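Pasting the structures in now, so scroll down.
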Structure 1
């Protein structure tokens, strides 16, 4: 029987952030926003662009204080899922509470940071708990570091989701260190990639888009449509002056995806991965 109370899935944005200037920032951070990115603003963007659901990702400048994200999930539980940032050693009860609110993954933002040692007892415990919960581990790291991190994580039985095409440098082309290895790892079926953040690929707008088109073709070939999802990366932190939600929707259209790939990116794959 069809549940008519549920919002039809017309499109899922798999990467966005919400925050307020009134929150307490992480002591160590690379960036501090001077504006608010509220849930109301985000939901309005979704509606304007014909999207129905979204995945909120904890921004790095809030550290492990996930309260604002969790509060947002409570306000729109049917439409939203969450990806949090936690420390190894977090209790199982806390993770289970987050799961009930709609959290489905943990993000490791390793840009500019020392890489974790997953052989440590606390990491082993955390990753084991994530596997039991069915959560994924989201990696935001330089592309050259990703293959080693992925190989370490896969034996724990967790799904691995890669941010922003794997953060390659569009100026270096598709043969750059790490990207070919990332493509090869796609054949194993344990890794997903977010087709997002084209403007973060270090080149000019034109070069970034050309690289994204070429990269997406290779990602589809190696990962399959069932391992690729799209994200807006709203509110485009550090790029707010030149990028908006309209911009990323234009970039999505400029990728010139065939119908089956577009439906997979926007509906079928994220619905399965994030549990909508």
Structure 2
């Protein structure tokens, strides 16, 4: 299988989050160092007054200032701690990247060179992790690393987490920052790609697949799903090999050219 990397959106996100965390930590460290210098100056000022009071035998003043030194020393600024939220975000992005790499690697081992994997496609409606193009058709693949049992009701996705005894401990909707479920994310971008290809004479159907890659991902009840949903790369392979579509080498070459052209246009606009 050929692999073409159109963009590395998760990698860019990870770099951005890491740089923001490091900048935040540098600012916190700078504030701490400034506060420490001011604190040390206050302690030293009180010490000088205390020592002057002792030299002048002003014992009540000396005693009061001795206690003041100790009190000021206890008010030393605390050292900054790493931002836990940003670290969690980085871990989630890394897990997502690992999931995408796993799917790409497993597809590469299973498919011959007449298949092409285009990674990181982008258009005006969003991003698609992988586009798999081959004799069996064109497949848009969204990879999700969700540690939960995922239930699907149309475009409404829910994650249920259970403890070791099978008790439900957490339940939440699965959605991106814009409130879109994984199927809505994928359908938006895939429908836009399909429209683009149709307008240029390529009447191909873009099959949409969401793959749950976390080792503890489970697929719960599924009603009226708007995309294919599976928990392994084998599921994608079964769709690709069992598809009734048949694209010729010439069609695949033209589809690849159009996909790259469309991606480059929106990638340049974004940058």
Structure 3
């Protein structure tokens, strides 16, 4: 099982590297959109949508929202406001996970998916188109989130004792969170040197992003548990669905994009 997870992860990294480095900019942006829309297809099931036509309509709604957000955020100030509003929207989602994880509401779950996924694509797109360092920014935010996931997985397996959210995801532990922080901090230190940014501000942003990424992970886990699902899909052997690999991005990438904008890295 572990070997299968590693092989799948390596394959996904190779594919994304080719997308970000080899493809022309427009095609790479569409590929990132396809990644997010695949997550939307899987999220529709988490929201209790079962009919194929209804699930396709949900994906179309996500695509429409992505296009709308792109249109209204051509001004940098608008982009920052949308990212800030996105992160404020994660506050009630966090409260849902922590205070009422057994509360089921398919309509709200569907809205939560649109809120999580569409701004994530917008943040990735805006990072990617930055002159000179766009590809590096996207690679960094992906590596930061996935390093935190990997650190949490292995630390939780080896040392996990204290459960983080037993109702939502019994296998997640506080020791795993600490392992994710350590792994994320290592990636953050490399990124700070690469981008040559002020250490306190950059590392604080990255630590905050790693912590927030846990909320995205738990939100998806909550909806899966409510629907009686182990994984969001089966397209990634050893991992589950695409959403199982990008759930932590939905909460961390908008925060990183907002922080990069405040640091003057996003125009």
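The value 1.8 for distance in nm of label points 7 Å out along Cα→Cβ at positions 175 and 215 was derived from one model only; which of 1, 2, 3 is it?
1
-27000 is what came out when helix-only ellipticity at 222 nm (-39500 (n - 2.57) for each DSSP H run of 4 or more, over all residues; to 500) was calculated for one structure; which of 1, 2, 3 is it?
Derived from the structure labelled 3.
Quick note: the coordinates plus some simple rules give every number you see, no bench work behind them. This one's a predicted model, so the numbers in the text were calculated from it and none came from an experiment. Cβ atoms are built from the backbone, for glycine too; each structure is taken alone.
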